[in-house]
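Novice: Once you scroll down, you'll see the structures, which are given as structure tokens.
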Structure P
Amino acid sequence: MFETLLAMDGLTIATFLGAGILLNLTPGADVLFATASGMAGGWRAGIAAAVGIGLGSLAHVALAVVGVSAVIIALPYGYDILRYAGAAYLLVLAWQSWHARPEAAARGRARLWPALRRGFLTNLLNPKVALFIMALLPQFTAPEAGPIWQQMLWLGLIFTATGLIITSGYGALAGLFGGALRTRMRLMNRLSSLIFGGLAARLAFN
């Protein structure tokens, strides 16, 4: 499988890497989610959320490689079911953040698993990520470089790695700068709640 990576055109990989970095630098749903997690839970929570998002992206890559994503989205109402489930989950997070007690949030900063789990589920339940990956990866493959599925897998790993680094940076910075306002924990929770709610509306209605 490593031979496939070596056989792929270096300029194509560099172009894909550059495109992926530019896309990840543009604040989107993943960046906003990691930022909100960092604001509410500190820089570690922001990074944990980014790791969860990265794992969700890897899951979408794996599903795209085996063709499962295409089947799910092609099913009647499959796309709508996924996006409404994702929107509902984000609304639950918004409600929890809005009603979180400051002292409970302070204790929660030590628990990174919830942030990671939330990032993973939010990304996994976003059908737009599946569509994006299925549309983007094949454009940078070439039959002469080896099996297409192996090329897609390598490109997916590259895209996920760059996304993880950039999204972690956003989440960590939000946590560090949010530390200056940590005494206003209720305000931070409300801001995070509004971001989660906005993401839910964006997923449900766009």
Structure Q
Amino acid sequence: MPTVPGTSAPGASTTPAPADFPYEPLWPFHDRAEAAAWQQDSASGHQPWHLDPAATAQSFTQHYLGFTSLDKIVKVATEGDESRVSVGFGNPNGVAVVAAVIHLVRLGPGDTAPWEVVGTEDTALTLTTPSYGATVHSPIAVGGTITGVDESLRVRVLRSDRDQPVGQSAPIPAGGAGSPWTTTVSVPDACPATLTIVVATGGHVAEVERFAVTGAHC
């Protein structure tokens, strides 16, 4: 997720997020109301992991995205109501490798508000089209840049209320230094919804070695 949204893809228009939460709420809550309902139940100890950004990031990675091999929390940097959690895996030499830096924000006021995944902060693998927060229509133009050798990218589009992707691409061969990659993904029955778009690559030393996430709605 870029810090400053880029240019929208053709056919996409960017609409402002609600003033009380200027991000796309990707997971695990759909909106402020759902998060507030959890806060009311949390006094009884219901799902306390929502108050831990590392646990939320790991659950998002392994359970929602399905990247079960990414089982390490490499770094957690929390400041105020925002947290950036580096998730990854151990390489054959036992060194922890960062696959993505997940950006989380408290969805509500105070220290009892749960953490919400709103995107990733990307470097070697980026996902810049559609721009963050864009309104999209099927088929969705998806793209970014990649630095790597003999990469095979896969794009999926997810909705948090569905068990299976609402759209996905064929493998995309890619490589080079900051080389652009593009594809289109059809999502015929996904809308209206907030969508999580994820691109991943791997296969050299691990099944998934890098991924990037952005949020859009339709």
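Where a number appears in this text, it was derived from the coordinates with a stated rule and is not lab data. This one's a predicted model, so the numbers in the text were calculated from it and none came from an experiment. Cβ atoms are built from the backbone, for glycine too; each structure is taken alone.
Novice: Which one of P, Q has helix-only ellipticity at 222 nm (-39500 (n - 2.57) for each DSSP H run of 4 or more, over all residues; to 500), as calculated from the coordinates, equal to -27000?
Specialist: Source structure: P.
Novice: Ranked on distance in nm of label points 7 Å out along Cα→Cβ at positions 36 and 84, which label among P, Q comes first with the largest value?
Specialist: The maximum falls on structure Q.
Novice: Using the calculated result 8, 35, 37, 16, 3, 0 for P(r) over Cα pairs in 10 Å bins from 0, in percent, pick out the matching structure from P, Q. Before the final figure, lay out the partial values.
Specialist: Working: P: 9, 34, 31, 18, 7, 1; Q: 8, 35, 37, 16, 3, 0.
The read-out was computed on structure Q.
Novice: I have 0.95 for FRET efficiency 1/(1 + (r/R0)^6) of positions 68 and 132 (r between Cβ atoms, R0 = 25 Å, to 0.05), calculated from one of the structures P, Q. Which structure is it?
Specialist: This value belongs to structure P.
Novice: Okay, moving on. Can you say which of P, Q returns 45 when relative contact order in percent (Cα under 8 Å, 6 or more apart) is computed?
Specialist: Answer for the origin of the read-out: P.
Novice: Can I ask one more? Which structure, out of P, Q, was mean count of other Cβ atoms within 10 Å over residues 52-59 derived from, given a value of 20.2? Don't skip to the answer; put the middle values down first.
Specialist: Working: P: 23.5; Q: 20.2.
This figure was derived from Q.
Novice: Here mean count of other Cβ atoms within 10 Å over residues 28-35 was calculated and came to 16.8; which of the structures P, Q was it taken from?
Specialist: Of the options listed, only Q reproduces it.
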